[in-house]
Structure I
Amino acid sequence: MIARDLATPCPSIRMEDDAIDAVRLMAEQHLPGLVVCTADGRPAHILPGTQVLRFVVPRYVQDDPALARVIDERTSERLLGELAGRKVRDLLPAHSDVEPAIADPDDTVLELAAMMTRTHSPLVAVVDSGELVGCVTLPRLLDALLSLGSA
């Protein structure tokens, strides 16, 4: 199997879209992340849901998870308030030395798995001539690996 065979349709967002709209799209469609496109529509980044959490969970809680237990629910409910007025570009890491999780249609299952591992992304965009073909999610990739193992 190759990326083209595993890719499923997926929505994309633009760098200038509202961050809260991106989170809403992830939640409504049960997506582990989103493809982020440039102004001309070319896929350029992957925004994993975990990156959104890194943005909204206070650094002191990330550094000391025991603090999460003592913060009341009311404060927790306001976490997404950090996204008010923010754009998708604000959620992306400022400096990243990891390539974006963007694959060619002919990439193999192993190439996709290696890319997910390298980029820490549960989603790989499959791009052909600058156009988004679809996405391969971690569950879809694991299904493919399981079917290869039982063949």
Structure II
Amino acid sequence: MNRVVCPGSFDPITFGHLDIIKRASSLFDEVIIAVMVNQTKKTLFTVEERIEMVREVTSKYPNVKVDSWSGLLVDYCKKNDISIIVKGLRAVTDFDYELQMSQVNLQLQEVETLFLSTAPAHSFLSSSLVKEIASYGGDVSSYIPAALLERLKDRLAGN
């Protein structure tokens, strides 16, 4: 079985993330979305909430599973017998950082990284940008699934 992992914070998951997940699901037998726990990163949603949201919006892909991990992604890969990480690239700045990470991951655990270029319609999109726009009352309905809009608005309102 050809299994890959797509890691991210998904705080919240965007249409850019979903584009990469959809494309990966058509290329591989199983895609595991690893909702990463980074103690140094302040997230808007808890890991449990992010897992729930990712599961909800990826449920139409039968070969996509959702999990979480705190620690080195390559350790997750080793523990789960995964040899490929799939990452989306938006711009050259993403590539610079992700290239370094891919080289370290290859050296540490012989885990390969496959880069998929983001669809042009999503090349500017990030969860951070979505949260910033929404925090000022801007319309983010073209950036995240409709099922997540109210959750985002409620969280930003302090509910």
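Just so it is clear, none of the values below were taken in a lab; they were calculated from the coordinates. Small disclaimer: the values here were computed from a predicted structure and weren't measured. Cβ atoms are built from the backbone, for glycine too; each structure is taken alone.
Mean count of other Cβ atoms within 10 Å over residues 11-18 was computed and gave 22.8; which structure, I, II, did it come from?
This figure was derived from II.
For which of the structures I, II does the calculation of helix-only ellipticity at 222 nm (-39500 (n - 2.57) for each DSSP H run of 4 or more, over all residues; to 500) return -13500?
Comparing all candidates, it corresponds to II.
Computing distance in nm of label points 7 Å out along Cα→Cβ at positions 91 and 115 for each of I, II, which one ends up highest?
When distance in nm of label points 7 Å out along Cα→Cβ at positions 91 and 115 is calculated for I, II, structure I comes out on top.
Assuming 0.9 is distance in nm of label points 7 Å out along Cα→Cβ at positions 19 and 123 as calculated from a single structure, say which of I, II it is.
Of the structures listed, the value fits II.
Computing distance in nm of label points 7 Å out along Cα→Cβ at positions 67 and 99 for each of I, II, which one ends up highest?
Going through I, II one by one, distance in nm of label points 7 Å out along Cα→Cβ at positions 67 and 99 is largest in I.
Out of I, II, choose the structure whose coordinates give Rg/Rh (Cα atoms, Kirkwood Rh) equal to 0.95 when calculated.
Label of the source structure: II.
Give the label, chosen from I, II, of the structure having the highest value of FRET efficiency 1/(1 + (r/R0)^6) of positions 43 and 59 (r between Cβ atoms, R0 = 35 Å, to 0.05).
Once FRET efficiency 1/(1 + (r/R0)^6) of positions 43 and 59 (r between Cβ atoms, R0 = 35 Å, to 0.05) is tallied for I, II, the winner is II.
As an exercise: relative contact order in percent (Cα under 8 Å, 6 or more apart), calculated from one structure in I, II, equals 28. Which structure is it?
Among I, II, the structure yielding 28 for relative contact order in percent (Cα under 8 Å, 6 or more apart) is II.
Here distance in nm of label points 7 Å out along Cα→Cβ at positions 51 and 131 was calculated and came to 2.0; which of the structures I, II was it taken from?
II
Figure out for me which of the structures I, II the number 2.0 belongs to, where distance in nm of label points 7 Å out along Cα→Cβ at positions 83 and 139 was derived from the coordinates.
Traced to structure I.
Work out which structure the value 1.00 belongs to, where FRET efficiency 1/(1 + (r/R0)^6) of positions 3 and 27 (r between Cβ atoms, R0 = 25 Å, to 0.05) was derived from one of I, II.
Corresponding structure: II.
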